[in-house]
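Right after this note come the structures.
Computed from the coordinates by the stated procedures, all read-outs in this text should not be read as laboratory data. Note that the structure is a prediction, hence the values are computed from the model and not measured. Cβ atoms are built from the backbone, for glycine too; each structure is taken alone.
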Structure P
Amino acid sequence: MFKHEWDVSIPEATRIQKEMRSLVRLEPLPHAPHTIAGADISFNRYSDIFHAGIVVLSLPDLVIIDRSFHTMQVKFPYVPGYLSFREVPAIMEAYARLKIKPDVLMMDGNGIAHPRRLGVATHLGILLDIPVIGVAKSLLYGVGEEPAQEKGSISYLTARDNGETIGAYLRTKDRVKPVIVSPGHRITLPESIALSLACVRNHRIPEPTRLAHNTVNEFRRGEIEG
């Protein structure tokens, strides 16, 4: 299993991302998933104390069956394209505390839709060697037209450097802003899109990451215990 240091410079972080890129595996899931988790980070503005939260949901009913949290200090600076060096260590600790390990993990962020194909979902997937999907609320990298206005419409994103398909815009509700779906590791783009859409209920954001976001914010505010 790949490991690396976290207290690194930006040039060293770039080197790590380029090295990890060769480890990405976009392959079909071994079986239909029965559980899916959402992961997210919460912190007070200007604070270096990060709270990571993971909720595990059953499929297809999307009921929370497990959850975990971890709080830690983060020293890596905020630099677009390197957010995984801030977020992944805390999420890995929260993942280790789960009693029920999910079949698939969904991240609020990008997978291979990233300049070096190493978004937070890919970074986490490689380190844990698990299937991870990235579902981002806004575009970091890639070129593509927005899809049709109907729910379920998609349009593909391609890389600026070589034209490869790296993700997709997905319209999760009629006439709302699409999300950006990209595979992270050990899952294909079509599976990532299908699972993301299957996890949509009454909101634009799929339930795993929406519930993770809400739950970890409640944890940060002291409204629920870890």
Structure Q
Amino acid sequence: MQIKTLHSWDLTPTEAVALQRELAGRVDTRTPLGHCALVAGADISYERFSPVFYAAVVVVRVADGAVVETQTAIRESPFPYVPGLLSVREGPAVLEAFAKLRTIPDAVMFDGQGYAHPRRIGLACHMGLWLNLPTLGCAKSLLVGQARVPGPRPGAMTSLRDGKDTIGKAVRTRRGIKPVYVSAGHKIDLASAVRLVLKCCRGYRLPEPTRQAHLCVNSLRRAAWIP
């Protein structure tokens, strides 16, 4: 997969915040998603206090959840841990894994935030600009905003709001399990993002693309890590 360079990763935290504010204006969260047969799930794992990042991208067929292709990357990042700037810390490793893909997905699902970010440019938005593909965030926890607890049935949802802005949805994907937090990334609207997450759920809390990426990346990290 060919990826055009969007910007340098040699940034200070102050420069990264300024870059986020600039890039946020380019993000498209209003376009409905068209035909989508293949979805890539992306996730990142690392040992606490380690600069080494393990990234996995798993392409899944929407119709039956079958894994079509898996690619991984292991890369060091010198950027410090700063809340709200994780895309700058994790992005290079994710893009390295994407660059190895032979299969181009119709959409990409990240285990993290999209528009539901203090500056409205979480990992899914930032990587969407790099990949030039429809992207969305499906996070296990909140970074910003508040949402009422959705009803108990799978598919129940409530709005995630930050002040007057609706920035995502809290979505119940499995009865008796905590909801996930879905937000648009780039080249997709929120309604399409939620529909795709629910369409990709196969009995687990996480939709299959990010579930498979989560399993893959943690296996990669455990295999590579020497205590």
Test item: FRET efficiency 1/(1 + (r/R0)^6) of positions 94 and 142 (r between Cβ atoms, R0 = 30 Å, to 0.05) calculated as 0.90, pick one of P, Q: Q
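Taking distance in nm of label points 7 Å out along Cα→Cβ at positions 46 and 190 from the coordinates of each of P, Q, which one would give 3.0? Intermediate values should be presented prior to the final figure.
Numbers: P: 5.1; Q: 3.0.
Value 3.0 for distance in nm of label points 7 Å out along Cα→Cβ at positions 46 and 190 corresponds to Q out of P, Q.
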On distance in nm of label points 7 Å out along Cα→Cβ at positions 62 and 182, which of the structures labelled P, Q is highest? P
Work out which structure the value 4.3 belongs to, where distance in nm of label points 7 Å out along Cα→Cβ at positions 102 and 166 was derived from one of P, Q. Q
Where is distance in nm of label points 7 Å out along Cα→Cβ at positions 30 and 54 largest, in which of P, Q? Q
